[in-house]
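Next up, some structures in structure tokens.
Each value in this text was obtained by applying a stated rule to the coordinates, not by laboratory testing. None of the values given here were measured: they were computed from a predicted structure. Cβ atoms are built from the backbone, for glycine too; each structure is taken alone.
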Structure P
Amino acid sequence: MKGRPLPIVIVSILFIIVGCAGFISHAKELLASNHNLNETIWPLILAVIAVVCGLLLIVRIFWARWLAIAWMVCHVIISAFNSTSEMIAHIVFLIVISILLFLPVSTAYFRNKSKQEKLSRL
């Protein structure tokens with residue numbers, strides 16, 4: 001397979017953008033003197049994980065798909081404590097991202113790399 005499939009590009013870019021935006025917004029909270037450090041560190045870590053996940057998807061790392069799904073499940077759980085509408089929105093995003101990451105073209109994209117690695121070891 002030549003090039004990256006469009007679903008992988010879309011999900012990767014979304015994860016990188018969301019991670020960068022989350023990092024910037026939570027870093028501003030960290031700089032504010034009235035915020036608890038412990039409450040701000042975890043969102044920063046999640047934002048970094050989102051960026052790393054997007055980059056790993058672009059680099060064609062097989063388990064990055066599962067990291068993306070786990071990241072979304074984490075957000076569904078977190079949003080369950082906020083509001084029902086927020087939780088529903090995250091569930092919809094989880095379903096759409098799962099479908100995009102496990103389309104046949106996406107699966108073939110990751111499978112071809114593992115086949116190439118096996119052939120290069122021989």
Structure Q
Amino acid sequence: MLQHRLYEQRSILYLHPTAALRKEDFVQLAKTVDSHIEKAGSLAGLILDIKAFPGWEDIGAMAAHFKFVREHHQKIRKIAVVTDAKIGNLAEKLASHFVAATIKHFPAGEVPAAERWISAP
């Protein structure tokens with residue numbers, strides 16, 4: 001399950017996975033993000049606050065995740081991965097080859113620092 005919250009005034013999307021990701025998570029996420037992108041043109045950033053990657057519920061969920069990334073990565077300027085898990089360093093190095101956004105890793109609990117980084121010009 002993927003909890004999400006969009007702070008429209010700052011154009012920052014917060015993501016917090018709590019259990020295996022489901023196809024429906026990405027359907028709901030796309031509705032939220034697409035509405036904002038239509039108005040604002042893009043997202044300033046995305047903050048992924050994660051303890052560990054929970055995996056996907058099934059292959060359909062994985063496909064929905066990849067589809068969401070493919071359709072939205074060029075409209076997100078910065079991605080902050082807030083975690084102490086090894087996935088943080090990996091995401092910063094590996095994902096930069098697949099997405100247009102600038103990606104930066106922050107230690108767990110450093111959401112305010114991630115917000116400042118995203119908000120900086």
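Tell me which of P, Q gives 30 when you compute relative contact order in percent (Cα under 8 Å, 6 or more apart).
Corresponding structure: P.
Can you say which of P, Q returns -29000 when helix-only ellipticity at 222 nm (-39500 (n - 2.57) for each DSSP H run of 4 or more, over all residues; to 500) is computed? Write out the running numbers ahead of the final one.
Details: P: -29000; Q: -12500.
The read-out was computed on structure P.
Suppose Rg/Rh (Cα atoms, Kirkwood Rh) works out to 1.06; of P, Q, which structure was it derived from?
P
For distance in nm of label points 7 Å out along Cα→Cβ at positions 18 and 58, find whichever of P, Q sits highest and give me its label.
Result for distance in nm of label points 7 Å out along Cα→Cβ at positions 18 and 58 over P, Q: largest is Q.
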